[in-house]
1. Comparing mean count of other Cβ atoms within 10 Å over residues 177-184 across 1, 2, 3, which structure shows the greatest value?
2. Comparing structures 1, 2, 3 by relative contact order in percent (Cα under 8 Å, 6 or more apart), which one has the largest value?
3. For the read-out distance in nm of label points 7 Å out along Cα→Cβ at positions 57 and 249, a value of 3.5 was computed from one structure; give its label from 1, 2, 3.
4. Taking volume of the Cα convex hull per residue in Å³ from the coordinates of each of 1, 2, 3, which one would give 166?
Structure 1
């Protein structure tokens with residue numbers, strides 16, 4: 001078997017189960033900890049708010065770490081979000097990473113009815129307010145936000161804040177103002193040729209995180225798995241931000257990005273992400289109708305990879 005890549009591993013738990021199991025979402029995170037998963041990332045879109053879920057799970061777990069991937073910036077004032085995130089950081093004994101990002105035009109304009117204006121300027125100001133807030137003192141006057149506040153009862157452990165980004169300006173903003181960058185559907189070639197060089201050119205710190213969320217299915221039903229992945233992720237080729245990145249990377253469909261196959265094939269494909277310079281692979285299991293056990297098998301294998309590293 002190919003040696004496992006020397007990176008950390010987590011689970012992006014966007015499609016672990018159907019609605020009935022989501023009635024007790026914190027228990028799903030307890031189950032992930034019992035399997036040895038070191039970190040779980042949850043999306044923050046139009047489903048359940050992950051931060052209260054993390055707070056509930058924190059009382060039922062001891063080691064698994066949590067992360068939002070990602071919280072859209074436009075609908076939530078940065079000070080209000082930081083109050084909630086700092087509370088979760090406190091009750092979880094420092095196990096939270098807050099991921100924030102612009103999301104996409106359909107989610108912001110169509111679902112929320114908000115205007116999408118000056119996105120990079122908005123992101124820069126949002127990150128500035130968030131990073132100031134974790135010091136307890138915010139004194140900021142910008143084009144999008146004017147915040148002057150003092151926060152009390154800060155948790156003893158510093159809250160890491162990372163940003164999502166795919167285009168060069170968003171990558172630059174994360175490198176300058178955040179503790180890390182998180183990506184979805186960015187192939188190894190784009191990570192190594194675009195993302196890593198831009199990060200390296202804009203900071204000297206060694207603890208900057210680069211997290212890659214990677215659709216993954218450990219299965220021998222590779223054809224059906226590829227079809228299932230295309231059905232789930234195919235629409236991203238129509239989203240402006242993703243489409244431009246995927247075209248630049250020469251990706252024609254999900255098979256150029258998703259990791260699908262048996263243990264040897266999956267480990268070899270993940271090694272390409274490690275070689276691209278990512279610090280964490282957030283495996284994103286997805287359902288394969290012809291292989292109902294694929295999600296649990298993928299989670300268990302990801303936990304094994306985490307234990308080896």
Structure 2
């Protein structure tokens with residue numbers, strides 16, 4: 001079997017990109033950013049803002065509790081296994097029963113909560129993560145997710161102080177210099193790469209390949225993680241800790257490009273992970289190969305604005 005040489009692949013990529021960049025008359029003429037393109041980016045940013053501000057969103061999170069096997073009593077009373085903050089319900093609200101493959105919520109007599117399919121006093125929770133199975137009572141909501149064999153209850157307070165004080169995301173101006181030609185290069189076979197999260201937990205995540213591109217005339221590449229229909233990239237660059245979120249940012253391409261074919265990689269859509277907005281999340285950190293030795297002055301800044 002003939003094996004492609006990575007050096008030759010990168011050389012071919014550079015020659016192809018340079019041919020595009022240096023072709024006259026474009027190389028000699030400054031080109032204004034297309035207003036239609038700017039609008040698409042701003043519309044995308046507006047949707048990101050709306051998603052962050054929604055009920056039960058990242059700004060509303062008020063607790064993260066790892067559940068033990070068996071019964072987990074919950075409520076605002078101090079003797080519960082899971083103690084909710086004051087104001088988020090009565091002293092005793094019920095129990096979350098955990099066994100392999102099933103999480104069941106059973107509420108105390110006379111207390112009811114609401115799910116998407118109606119009121120309940122007892123319910124088996126959906127925990128796969130494909131759909132957030134929120135249950136609610138007034139300003140309080142929670143759902144349960146499975147993470148590496150453990151079940152975690154995420155609590156939301158839709159009147160949280162974090163939500164009230166949030167004044168909006170902050171973004172760099174749209175810059176066409178960071179809307180770059182790139183190629184997606186699959187790994188054959190696909191690999192797994194170690195990803196560390198903010199709790200210093202390590203997991204081996206599937207990596208279908210990497211993207212290669214030029215910034216300021218220099219070549220770079222970033223590993224992709226995940227197995228869905230798009231490309232998910234966790235990266236950090238020279239702006240981290242100065243004008244962007246210190247641990248790094250995310251970038252997502254909705255549809256996986258045709259391998260080894262040029263597509264547009266848009267750093268104007270780089271965005272902050274949930275941990276930039278809430279202490280009750282566990283975000284992945286960029287692998288060392290995804291730390292760029294260059295400033296990417298595009299996408300979302302940090303910190304966000306404060307209300308008022």
Structure 3
């Protein structure tokens with residue numbers, strides 16, 4: 001499957017539609033060929049993947065440093081869960097981001113040493129015919145945590161602001177209604193005592209292409225490459241516009257978004273965990289051991305991102 005992309009000096013690559021590609025054809029200045037089925041990545045992807053999207057570091061975090069810091073933070077996550085169970089707190093963490101941004105791997109490390117009876121991953125399939133006839137938030141409400149639980153949404157109600165409008169799975173009116181209702185819905189969750197975190201994982205354009213290509217050619221991971229992932233290659237700009245509209249409508253003081261750069265998965269994961277841990281006052285908290293989040297990696301929706 002071949003795609004033609006237009007390179008930009010700061011944001012990496014923006015997908016050009018197949019129709020435009022046919023109209024202009026090869027040879028046009030600034031175009032580059034990306035074939036996800038080719039055995040090798042093109043140089044323009046391989047050479048710029050890590051730095052794409054304005055990533056602030058030149059090198060990945062060393063594995064030894066990552067494993068040492070991850071161990072410390074996972075100890076704190078165990079303490080956090082003990083506190084949640086003892087006090088009856090309820091925590092919801094919404095993980096969102098572009099395809100191949102690293103949501104699944106980050107969630108896996110988050111729960112790795114937690115009691116599975118008290119933490120749940122909510123990764124809902126395509127809605128059934130019955131669910132399509134229900135209130136949009138209904139199936140997500142059914143998976144909210146009870147007292148003493150942590151629920152991690154691997155994608156969430158924000159499908160209605162991202163993949164659904166971009167892929168044509170809902171109407172413009174349905175998206176507009178969602179963007180109006182989501183802040184009110186989240187305010188209700190917070191007012192009833194749920195600790196709500198919304199984390200957007202962001203990666204650069206070339207880094208996304210590199211990861212999708214790796215999935216295509218890894219026999220252990222090719223199941224991760226869905227038709228929606230392939231379609232995302234063709235809709236980078238559409239997703240960007242949808243994301244910005246979503247941020248403008250749903251980034252509130254009561255339920256703010258945190259944007260985490262994840263070109264380097266190691267740095268990104270550590271900073272996701274620090275973001276959550278630093279926000280909660282649980283028992284026996286080791287503030288020095290957690291450390292501060294890196295402002296070059298974790299920011300708000302108003303900062304420049306992918």
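1. 1
2. By relative contact order in percent (Cα under 8 Å, 6 or more apart), the leading structure of 1, 2, 3 is 3.
3. That value comes from structure 3.
4. Derived from the structure labelled 2.
The numbers here are math on the coordinates, done by the rules we state, and not lab data. Since we're looking at a predicted model, the values are computed, not measured. Cβ atoms are built from the backbone, for glycine too; each structure is taken alone.
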